[in-house]
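Got some structures for you, see below.
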Structure 1
Amino acid sequence: MKVGKLIRNILLSLGALFVLIIAFIFFMFDASNKFADEHSAFIESYLTDFSVNWSTADVHSRTTNQLLSKMNEANARATIARFNVLGKLQRIEDLKIMNYFTGTSEVTGQIHLKAYYEGGLSLVKIVIIVNDDKVQVGGLHIKPIKELVPIVKVNEV
């Protein structure tokens, strides 16, 4: 009799644990979807401001120090300069949260989206970091659908 009661208690405990895990998964799914929705205006504003001059100075306060240091490297500056041919951002669509992490002091989400610029469509991956109610971009990858034409100045060989 005691063995049967022990097995019953173990199964009940495992069932309760399973229900808690499922509830946690639904909570995280809901939180991650809300994260993308809550930060869509920030993302659009950031990409719009960045595309005006394609300069980090325009988005300096909304970019993490780590990303700014990478963006100020010579290779990154050259790549960013090539984005001038894309022109200004027109609109964004299809925001999808791909990765979501919540910690004790920071929430991070990687969002993929389509960005329509004057010069065409680009696929964008952007990492948003929320820390102490401060929202910043911690990663940015812009992949134009059509190849960028190299920028050559008139008197340059």
Structure 2
Amino acid sequence: MKGSDFPRLKKECESCSIYIALMSVIYGAYVWLFHYRKSMSEVWQSKSIITPEDSAMIAQLGMWSEAIEVSFLLLFAGMMVICFLKRQSDRLIFRNFFGVNGILALGIVVFSLAFNQFTTLTFMDLVLPLINLLSIIILLTIYLVLEWFIKYRNIESRA
């Protein structure tokens, strides 16, 4: 590794740290809101009649929850687009991208396994943002493998 690579490496670590921090904050907001919704649903179920205010609150909490899930997806997709734009100059960017997201996913799974022991939230409720990302990750992986295969085949045919 050359000495000139250290500033670039430091910048990549900072951007990965910011990305992980933002994803963690969004995930934390999702967990808090989901837990709040679940505790409020118990209150609403104990009532015999749901008032219009309760109904409005249920709808508002649902919209907030959906907005948080969408922001989790958009941040992931935004980082993926940045990786696509930078992949010509940095050939290992997707390896770093998958590594950072792997660490993030592992952290969410470990947190979910521990947190569902202390709350009424199920494991699947807690990992729902990861499940939503799974289809995007699968499509990205298929695209990258096909791209590599086409490039490898072109190199083989030229030789």
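A short reminder: the numbers here are calculations on the coordinates, not readings from a lab. Keep in mind that this is a model prediction, so the values were computed, not measured. Cβ atoms are built from the backbone, for glycine too; each structure is taken alone.
Points worth noting:
- Taking FRET efficiency 1/(1 + (r/R0)^6) of positions 41 and 105 (r between Cβ atoms, R0 = 25 Å, to 0.05) as the criterion, the largest value within structures 1, 2 is that of 1.
- With relative contact order in percent (Cα under 8 Å, 6 or more apart) derived as 24, matching label from 1, 2: 2
- If Cα extents along the principal axes in Å, for residues 73-120 alone is computed and equals 46, 19, 5, the structure in 1, 2: 2
- Label whose coordinates, when distance in nm of label points 7 Å out along Cα→Cβ at positions 65 and 89 is calculated, return 2.5 (choices 1, 2): 1
- Looking at FRET efficiency 1/(1 + (r/R0)^6) of positions 17 and 81 (r between Cβ atoms, R0 = 35 Å, to 0.05) over structures 1, 2, structure 2 comes out largest.
- Parent structure of the calculated result -30500, given that helix-only ellipticity at 222 nm (-39500 (n - 2.57) for each DSSP H run of 4 or more, over all residues; to 500) is the read-out and 1, 2 the choices: 2
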